[in-house]
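Take a look at the structures listed below.
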Structure I
Amino acid sequence: MIASSVARRYARALFSLGLEEARHELYGDELEAVVRALDQSPEAGAVLKNPGYSQEQRHAAVNALAKGLSLSPMVVSFLRLLVDRQRAGDLTGIVRAYRSMVDQQESRVRATVTAAAPLSKDELERLREAIARMTGRTILLDSRTDPSIIGGVVTQVGATLFDGSLRTQLERMREELKRAPL
């Protein structure tokens, strides 16, 4: 709870600066690129997050990220601030909160569709359009594959889950048959 409120506070600070400069989308993209880079290089993440490293070493890691990812000066300053305040470990939560703020500002919602087999581009586009009509917002759709759902799709739009999987329908039928009188 405390970590998420801290993450929102830091995200809100950068977001307000990004709005003032009309660069909020860019800052979000850059932060996401940093998280991806740190996921690919756990050693770099350890340097940023571990207070056992000197401030100079951690700032050098930020500089290396800045150069490698061509980060804007504002995002570099933000990362240095996180390092200085021992908040680099909260970066993933900050990015999540920041992304949410940008999506709200741009009237977007993120959705994930999971199917037993990969969906075609046409199927994904029809799903995106249907969800957009339902929500009245622009949809950023992520597609996943999970053979365990057997068939159908499971769609998550924001915090709402629509489970149209064959596995769930079969489980419901099984439970109904168990409860049925003989």
Structure II
Amino acid sequence: MEREKAQAVIEAVLFTMGESVEVSKLADAIGEDVKTTKAIITDMMGQFGDEKRGVTIIELEDAYQMCTKGDMYEYLLKVAKAPRKFVLTDALLETLSIIAYKQPITRLEVERVRGVNSDHAVNRLVEFGLVEEVGRLDAPGRPLLFGTTEEFLRSFGVRSLDELPELGPEQIDDFRHQAEEEVDMKVDI
């Protein structure tokens, strides 16, 4: 398939799907190998990077998605209803970070790290589409396992979990110290 036609097919698929599409599926659609397909999409990303375009293509792990550029948000609001915004409280951010770094993880494991019941926090994160059920642990009761979603990657501007910042030993010690102080404060009250 000629390159312009391949780009048109990829653009049509990404536009129509409205969500991320695995690069292998795009390769099958245009009859090319994954490496060639990635090169074509990289060229397209450069073209869509032009400031005169309202959409762009983003990479999410081994998938691509067409989405609106961030600086077009105010114009979208003039036409569409304001999208539902969610607020991530400290408890939700703490729970989300535990899930992001330790996934797949059960609710009980999250609670062990946090030291408090995390049912509400996990449920809210699932409701916001940042966390999802990814399976069940092969243990008595078969508890649910949770992991982050593509929406999490989009929301935090990373392509994959590999791009999350690494925690150094001093940060872990600092977090441990803060958690111990919080526990002490709760006991004193």
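Work out the source of -20500 here, i.e. which of I, II gives that when helix-only ellipticity at 222 nm (-39500 (n - 2.57) for each DSSP H run of 4 or more, over all residues; to 500) is computed. Only one of I, II returns -20500 for helix-only ellipticity at 222 nm (-39500 (n - 2.57) for each DSSP H run of 4 or more, over all residues; to 500), namely I. Of structures I, II, the largest value of mean count of other Cβ atoms within 10 Å over residues 71-78 belongs to I.
Comparing structures I, II by distance in nm of label points 7 Å out along Cα→Cβ at positions 31 and 111, which one has the largest value?
Between I, II, the highest calculated value is found for II.
Relative contact order in percent (Cα under 8 Å, 6 or more apart) was computed and gave 19; which structure, I, II, did it come from? Comparing all candidates, it corresponds to I.
Read-outs throughout are calculated quantities, based only on the coordinates presented, and are distinct from any laboratory measurement. It should be emphasised that the depicted structure is a prediction, and the values quoted were computed from it without experimental measurement. Cβ atoms are built from the backbone, for glycine too; each structure is taken alone.
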